[in-house]
Structure P
Amino acid sequence: MIRRRALIVGAPDDTIPGVDIDLTNWQNFLQSPLGGAWERQEITILRNPNKILLDWHIHQINEGSNYTLFAFSGHGELVTSTDTHIHINDQQKMDATAFRSKAKKQTIILDCCRFPAERERFYEALAKNMSMEQHQDRQACRQLYDRHIETCDDGLVRLYSCSVNETAGDSEAFGGYYTNGLISSASATFRLQTIKQAHEAAKQKVARLRDDQHPVGEFPRSHNSFPFAVSTSLF
């Protein structure tokens, strides 16, 4: 049996108001049949948490989960040639590696800048895709999502909204460019979309918005990739 947990963290301020939109969009997407029909109690949403609170939730998610999804939207910065720190509130930062869970299968999505000491994120409406919800069987979508996780090899998927020494684009109307690209790439016109496929689609969407932001994905050397979106509406 798949025991899944998602932790969605956002740290908005006056310079990146789109983060709050990202938090809403992540919750709506994950709970939809298209996003895998996650139950509300499987999703934790934190806004500008302090480190003690965030550490506690990371510990809780570790307990008994065999698939975890962590997503962050907000400021980030590069502290070494490869290490990224995220700003969890206006005073505290954390090393992004802190979000690695004990689950053998996990995905980490960071929509933040990766530019040294910088503080710098577009979301299109999901109405077309979300309107397909009434044609889908929620339980069937959840089962399809879980069955695909079971077929995947253990591993960690890590996604960054930009490359090293780059900033991440944000819109106060639509949220982060990369988060928008991921979620809006989900479509009810296919049976299953993997995280790797969603990442590739998001890269193309970001490229159409700006030419100085290049999302990066790190995937296990296995054939299967974890699920991102599922649909039963056409089957």
Structure Q
Amino acid sequence: MDQRERYADDAEVMRIAMEALQSRLWTALPCVVQAFPAASGLDPMMLDAQPVLAGSYVDSSGNLITLQMPLLVDIPVWFPGGGGATLTFPIKKGDECLVVFAARCIDAWWQLGVGSGSAPGRVPPDARMHNLSDGIAYVGLRNSNRSYAVDTANVQLRSDDGSTFVQMNPAGKVVKITAPNGVNINGVTIDSAGNVNSPATITAATEVKVGSHTLTQHQHVDPQGGSVAKPTG
């Protein structure tokens, strides 16, 4: 029994009532991805996630009981995007995420979209509020045991181990790409040593230079002792 129930204190009664209300209101929970896409297969942009915080309640004897939160299924995934472009990630089981619970039922919006014209908006088919059924997953949240060094001077799209990244320096206006197994741009490959291989024609607007030699100005020497000439054609 909660000892506060014995108090003749109206303010304490109100606090107890407010705490009970708060205990049923869900805002956000850190979770671990269990399946992506979601095991139901309803949509390729949904995942299943397990909350990593335990639920709790006080039984009739006054004991604090902890229990595992239910698996959250068919959660829409948020990928950063806008203006006709989106940045996606190959989400895997075990990735951490933050699941945010909408203030109202999102089913109509998720299934039918935002609507058009002068309509006031999608009418929620259910009156539930801040419910575990209305989560949206923001993948990428990490606990401190999985933290990594963040480059505070550059913008990076990187692998977790830091060995592969695309980096932009906003101050120096420089873009850097590091890829141990090379870069492929429409079939043109650049390996880690800087060797370039193209399956098609390479065209230079002005000149191609290798060391101190240029493609248009280098000279050919006749091995039979003839004249020295520049390349033609």
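Just so it is clear, none of the values below were taken in a lab; they were calculated from the coordinates. The structure presented is a predicted model; accordingly, all values stated were derived computationally and were not measured. Cβ atoms are built from the backbone, for glycine too; each structure is taken alone.
Odds and ends about this structure:
- Origin of the derived value 62, 22, 16 (semi-axes √(5λ) of the Cα gyration tensor in Å; candidates P, Q): Q
- Among P, Q, which structure scores highest (criterion: FRET efficiency 1/(1 + (r/R0)^6) of positions 171 and 187 (r between Cβ atoms, R0 = 30 Å, to 0.05)): P
- Source structure of the calculated read-out (distance in nm of label points 7 Å out along Cα→Cβ at positions 75 and 147, 4.7) within P, Q: P.
- Parent structure of the calculated result 1.1, given that distance in nm of label points 7 Å out along Cα→Cβ at positions 107 and 219 is the read-out and P, Q the choices: P
- For -9000 (helix-only ellipticity at 222 nm (-39500 (n - 2.57) for each DSSP H run of 4 or more, over all residues; to 500), calculated) the corresponding structure among P, Q: P
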